[in-house]
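Listed next: structures, encoded as structure tokens.
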Structure I
Amino acid sequence: MMFVHFAMKNIRAYRNRSLVTLLLTTLTTALLVFATAFMDGSHQKMLQNAVEIYPGYVQVTHQDFRDQPSLDNMIFDAKAVRQVLATTPGIAAFAARFESFVLFAGAEKAVGGMLTGIEPTAEEKLSRLASSLVSGAYLADHDGNQLYMGYELARRLKVKVGDELSFVGTGADYSFAADNLLVKGLFKTGLFEFDASAAFVSKGYFDQVMAAANYASHFIVLPANPSGADLLAAELNGRLDQQYLAESWRTTMAGLVQAMLVDSIFGYLTLAVIFIVIFFVILIYTWLTVFARMREIGVLRAVGTMPGQILQMLVTESVLLAMASVVLGGLIGGALAYYFHLHPIYFSFSEEQFKQYGLAASSMPTAFAPLVILRDMAVMFVLAVGSTLYPIIKANRVSPMEAIHHV
């Protein structure tokens, strides 16, 4: 307590220097907390958009479909899989899909693309296809040869809502499949490649024209708790026939997950470089502050104060200032992170650029994670105290006479 008393007295005595140190560490802590929250939040937003636009949180496929996506590796008993999904707890919604690559032909051009049979009503809960509508109307379960297609694919084929086009493909039984389709609606997710190749029809119609009754290329499953997708996939693998495989988005979108991880690593490396620079700024400032008090240290040594006691007093000052700074900075950075978590930052001037990176909207929420904020505060506390140790130890080793005569 004695050292705390002397430390507080010295902090008040050198008010201006203490205030500069406090502000520098506070701003640095707030910056670290907010920068981490923004980086983590943007990555979570990108992953969430990529998952919810179309791929889904959990996919059920034939066990060989991922490595060999052919008509030989379809789900040939969709009713059995549907029964398992319907009786598994923790599932909010599910639906079957059947994807097939076909050749679309408009009045002027022919373009290859993916024609998928979906269950429109259930699909509204599983993806953002319906909410991505930009023209016309979304599909209904009873629709016949009505087509819901990507905006870019329609532009490449030079068709619009109400126009007719044809498709040629291969049925589920390897038979020839072809029909005329009427464009009912256009969607635009912001994923350029997807919008330039994907088109959808109701699965009832698809099953008839493609001879795919009771078949599916995969099922999409929405967990009641999306964060538990891995656990749900593991449970489904215990319930499904061994020929089927349930995988969470972390597996089906492993490339994107790895890309986000690499981006996070580079982001933290960038922050590390910035804070190493800040560390030396604090160290230099502390050096100047401590050596400005050299005469005071010399007098204390001359009257019998032990070097260890001076060291404890100066370190206590550093700890108190660092503690006050990181708490204040953590509160400021945490408040900003919480506010922008509720009210995402909207980059209206760069919406098109964001869409090219898979973001359906250019709003960026921060991630508000109290444990991460406490971690960042601890890092800054160690950084702030650590940057003062060398100048304090160095000054404390100077002899009393040198210290007293120090200018």
Structure II
Amino acid sequence: MRAAAPSAVLIAVIAAMPAWADGFRVRTEAGLTSSTADATSLEADLGFRDSRALTGAARLMWDKSSWPLRFEAHAQLNAAHGSQVALASELMPAEGPPRTLLDLSGDWSHDPNQAVVGVIDRASVAYTTESLVLKAGRQAITWGSGLFFHPSDIVAPFSPNAIDTSYKPGVDMLYVQYLFDNGADIQTIAVPRAETYGESAASDQSTLAIRGSATLGNLDGALFYARDRGDNVAGLNLSGPLGGASWNAEYVHWRLANGTTHPSWLFNITNFGTLGDWNVSYFAEYFHNGFGVDASVPLDALPANLTRRMSAGQVFFGGQDFLAPGGQLQVTADLSISPSAIISLNDGSKLATVGVNYALGDNTELAFDYFNPFGAEGSEFGGRETSTGSGVFAGPSQSVTLRLVHFF
């Protein structure tokens, strides 16, 4: 047990939730995932060329409003059994500073091929008036309009190839929003973090940010500035219509404590139409990673500023320029097919994906996801060499995931 006190709190929350039937919901999930890696992959070198896992999860959610207050609590249970549990432990990097202040999780059971983990993922109270929102506790926030990449979302963004984006990871923070009569708003956040769990918050590990947004005619715009983990970051977001389509653009400028600058930018366009009797949406996104380096740079030689952002969960791929096209075909009211790809424009490697979702009922869904990387060894998605001359390459594997999701 990693944290006895948080686990006791989690058990108490789960036990008490049914008593608060008003506002109580549960999301359950059962799944099977299978991966096959190349013979020269890091997974194969560790003895896990083929890996499997049976997974299960339950998210217990409760919220209660008593104006002007609103309370929210989510408890998440995750269980997995199979060789991917051991593989994940082998691939886990050295633990850096925590991404949130409090450790509200516990390993309930853990052996080489089995893990049961619990976490309190939401625990907040909000005070709301017509023009003001004050919210404190574990919560989630999303900034920016990226479809795959999220350079403006500096607090716990999703990975570009994330399978399940239903709920962002909760982070301990203070959130303040002021709403103007004309629809504009100002948001501020304070995300305290410590060097290690249990210590006091440190300014060089924390995030302070302010963001303002407004609408000018057909153009929506936002500006933000943040002090993040000792570095400075400023961003501009713009969006608007383009004929029948819509577009979003983001520019994010990092200035690190060492004086170096790392600008990133993004542009995407989305449109809708029909293909025979099917409703179709299609989109494309270009992203430039200001921290990125050529795929020929091995893992153990990546610049410290890149590895720091990767360990903070703000950058997920080490490359520089990416194009991500995709779409969704609504075959029937219950069946949708979502093909997409992430392409490295620097070396031509790609990660192709297909997602299929089928609604079995109002509250039940079957989801299938397939991932297949294409590219030569030493490319972004063919795999970076772990160290020069090692002959071992780290990159995504071919994988299949099947999940059954039910709400009640």
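Quick notes on this structure:
- Entry that produces -18000 once helix-only ellipticity at 222 nm (-39500 (n - 2.57) for each DSSP H run of 4 or more, over all residues; to 500) is calculated, selected from I, II: I
- Which of I, II yields -0.76, -0.98, -1.02, -1.23 [log10 I(q)/I(0) by the Debye sum over Cα atoms at q = 0.16, 0.20, 0.21, 0.27 Å⁻¹, for residues 166-245 alone, calculated]: II
- Origin of the value 1.01, where Cα Rg over 2.2 N^0.38 Å was derived from one of I, II: II
- Entry that produces 13 once relative contact order in percent (Cα under 8 Å, 6 or more apart) is calculated, selected from I, II: II
- The greatest value of mean count of other Cβ atoms within 10 Å over residues 22-29 among structures I, II is that of I.
- Which of I, II leads on distance in nm of label points 7 Å out along Cα→Cβ at positions 30 and 326, largest value: II
All of the numbers you see were taken from the coordinates with simple rules; none came from a lab. Please read all numbers here as calculations on a predicted model, not as lab measurements. Cβ atoms are built from the backbone, for glycine too; each structure is taken alone.
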